[in-house]
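Right after this note come the structures.
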Structure 1
Amino acid sequence: MTQTVLVTGSSGFVGRQLVPALRDAGWTVRAACRDPNAISAMDGVEAVALPDLAEPVDWAPLLNGVSHVVHLAGVAHVPVTEEDERYERINTESVASLAAAAKGSVERIVLMSSVRAQVGLSSDQPIVETDTPEPTDPYGRSKLAAEKALKESGVDYTILRPAVVYGPGVKGNIASLASLARTPMPLPFDGLKNRRSLLAIENLIEAVKLVLTAEAARNETFLVADSEPISVAGLVSAMREGLGRQPALVGMPLGAVKRIMKSFGREADWDRISGNFMIDSSKLRGIGWEPKVETRDGIMRMMAAEGATTKL
């Protein structure tokens, strides 16, 4: 019998690719987002409106007939003056209310959390699930609090803590770096040999498909990242090679690179690219997940796809 999965945040970067992937895997999908018209019409997918998560939500209509939930909806960037309150309402309280409404009827909730629930912007040691969570900002703290609420709800769950996700249409820090890679100028990143884990959207989708039903994933938390980390120099090189260009990276003292980024108002981005951030996903691989896309190949394909789109 076909089962129905509710996917919240279906029109977002991950949701747009997860919904058809689950449909193709045999699920009936109830795709919930703020604007159902943003969901492409397809057999096996029901587009529905997702209420504003900053307000109390009546989850009953969305959960009616649903056996599983993938909760993607949330907020990652809000004004500093509002961040604690909005992160708590949207990222934490909505998960608690969803879990309460799902208890007794839903077989499993898969919560898309974040590695930021566990650690800050860098780590000198490989990151593993057994590390004591030490989020460093309101976003990470709200995600960790959401995990706690879900664990205490009594509903079967799986929590995924992904690395930064990339793929065509990505936004945020990867998009900013891609914009730099598209410029014709040489970039002073040759000395950035630090290693950082990323996650291909395809690999994340395979993780979700696995943990939705795998018994070994029941009531577990997993870090998710590509097999091998990549240096910032390697990342920018792959971006430019994906565009059919030479890497054109030059060496420069790291202090000078930091000053250049500060002069462009990008000092905050320095913290995101200058340190190590290596994630160990062996726990998830141990239950059968295999990240088939390697970071370098995935980044090159992403840039090639976006370059082709730009030319059309």
Structure 2
Amino acid sequence: MRVTTSLSSTYLVDDGRAGAAQMIDRARAAYAAGLEGLYVGDHHATGVPYYQNSPILGRIAAEWPDRRFGALYLLPLWHPLVVAEQVGTLATLGTGRFVFQCAIGGGEDQFGPMGIPLEGRGRRFEAGLAAIRALLAGEVVDDPDGPWGLRQARISPTPPEPVEVWIGGAGPKALARAARLGDTWYAGPELTDGDAAEKLAQFLDHGVDPPCRPLRRDVYVGADEADVARVRGPLAQSGYRGFDLSALVTGTPAQVAERFWTLGEIGFDEIVVRQLASGQSDALASLERMAEVRRLVAAG
């Protein structure tokens, strides 16, 4: 099983430099803990500091020279030529394979400010991904009748090796789209273990043989059970992003490793961890303890 990380891109700071510095420090801690991949997300038109995927990943790549890395793109919001150019350049900044994560997105809060209608985003996603794949492969794309009117589009540099395409989403159409257009399906953090297992089976029923089966989990690795209760306890009252709290992974290193083994037994072979604690000191301490989690998972 591979243990990787998705860094939070939201930091409630008054000085934007402070949030960027915290994100870089988390990348360094994840690297020191031996995590095997690093990814960042995508969100737009936010009212709080959110560090955009391409530029922040370009900076973080300096802390991540030789392992898998990548970013999520909500494709209906992006021109495919711009995405391909960004990814083509980003992929040259490290020796690890670039993981291209993508999803259809949703919500008027993001689409509205972009001036992009929610209607038709499925078509935009599929046309965009097809164009991006072709451009990253060094092809010239001519699609004047498509959503972006591409004419003789090309990029350089292209990735040194083919990118790995993960497609997110949890509905039947999303699972079918991942099987048809992606290399694998990316299971989201909101899914309970049972839901994730059921949807993974539905994805595999399409007859695919993916190179990996990734699942994101929001995690806190505590020093002891009291430390775990300190961080998890308040969530019983306030909730956490509307998730079923059973989808969260909290515990001591041994308890977290045991949960990861369970996730492996239901079919997932890459656990993408995002730090549950928003406080920087707690997040860094949890990342440091991930080294022991990874050791225990490897020991089996």
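Quick note: the coordinates plus some simple rules give every number you see, no bench work behind them. Just so it is clear, the model here is predicted, and its values are computed rather than measured. Cβ atoms are built from the backbone, for glycine too; each structure is taken alone.
A few points about this structure:
- Which entry (1, 2) yields the derived value -10500 for helix-only ellipticity at 222 nm (-39500 (n - 2.57) for each DSSP H run of 4 or more, over all residues; to 500): 1
- Per mean count of other Cβ atoms within 10 Å over residues 152-159, the highest-valued of structures 1, 2: 1
- Winner on distance in nm of label points 7 Å out along Cα→Cβ at positions 16 and 32 once structures 1, 2 are ranked, highest first: 2
- Source structure of the calculated read-out (mean projected area of the Cα convex hull in nm², for residues 56-215 alone, 11.8) within 1, 2: 1.
- When Rg/Rh (Cα atoms, Kirkwood Rh), for residues 72-135 alone is computed for each of 1, 2, the largest belongs to: 1
- Each of 1, 2 could give percent of Cα pairs over 31 Å apart, but the derived value 27 comes from 2.
- Origin of the value 0.05, where FRET efficiency 1/(1 + (r/R0)^6) of positions 64 and 240 (r between Cβ atoms, R0 = 30 Å, to 0.05) was derived from one of 1, 2: 1
- Structure from which 2.7 was derived, distance in nm of label points 7 Å out along Cα→Cβ at positions 160 and 208, options 1, 2: 2
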